[in-house]
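Listed after this line are the structures, all set down as structure tokens.
Just so it is clear, none of the values below were taken in a lab; they were calculated from the coordinates. These figures come from a predicted structure and were not determined experimentally. Cβ atoms are built from the backbone, for glycine too; each structure is taken alone.
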Structure I
Amino acid sequence: MGSLSFTEFPPPPTPPEKEKRKHKKKHLVQNTNSYFMDVKFSQCYKITTLSSHAQRVVLCVGCSTILCQPTEGNARLREGCSFTQKQHPMPPVPR
């Protein structure tokens, strides 16, 4: 048998918490860090969909109250708002 070098073995897997903190282009599989979320305001209970990295002020659909403020990169939700992260839909299967 020939000698083995270190380049023949794949690199060890990166822990998921470290992978999340990386830049979107440095992930093992490239994907974005942003996500869509359904936000519910506690006073009117209407659901509004917005991006986690919204760059504008987003108002509630029901009562026109400010739901989030843009900050350096991420959107900051107002107190009294609850949110759930939307799941990515499965991509269509090519035929």
Structure II
Amino acid sequence: MYECGKLLQKRVVRGAVTNGRNWIFLLVKLNDGYSGGTFKQSSLVRCNIAHSHDDGLEILQPGPDLIAAILTHWIEKGFTNLESDDWFEA
């Protein structure tokens, strides 16, 4: 993510690491001159699935709607500067 920001000359890069059920959201902020930077990572967000009493599947909270909301917000913001609403807690 750092190299991507450096190559594209963007000071902020948002991203996620996932295996499809577990998600970690990342914010990378590059220093002036693109020589290093800092990052923050979220706590692990799990999309848990359990068997319900009628033998179906039940999605436990936080659900995929939270993950979709974070991804949508970050895609819309792209590489723009960080704002106060760019961090989420689950």
Structure III
Amino acid sequence: EATYIIGIKIIRDRSKRLITLSQSAYLEKILKKFRMENSKKGYTLMVEKPDYRKSEGAQTPNEVQRMQRVPYALAIGSIMYVMRCTRPDVAFA
């Protein structure tokens, strides 16, 4: 009987006839990889029309340079894997 498959933990409760899928170990690994293991958990409400402003981004050349070194595509791809497999709610965060 499988307990892990492609990084997804399978929890089976035969008495309740339930199967639960969890990617908590993968998420911990991703948080550690991007040095966010001490970040705070938060809940994001959906906004119908978000108002993004340029002034909220990097302002100085040093901030721009620092932000260019952040591997956003890799981080977003890692989160999207979780979203597609077990956490569709992440799509709205």
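Matching task: 41, 31, 20 is the computed value of Cα extents along the principal axes in Å, for residues 21-76 alone. Pick the structure from I, II, III.
III
Taking 12.6 as the value of mean count of other Cβ atoms within 10 Å over residues 37-44 derived from one of the structures shown (I, II, III), identify that structure.
II
Consider the structures I, II, III: one of them gives -0.51, -1.02 for log10 I(q)/I(0) by the Debye sum over Cα atoms at q = 0.11, 0.20 Å⁻¹ as calculated from the coordinates. Say which.
I
Starting from the value -10500: which structure in I, II, III was helix-only ellipticity at 222 nm (-39500 (n - 2.57) for each DSSP H run of 4 or more, over all residues; to 500) calculated from?
Only one of I, II, III returns -10500 for helix-only ellipticity at 222 nm (-39500 (n - 2.57) for each DSSP H run of 4 or more, over all residues; to 500), namely III.
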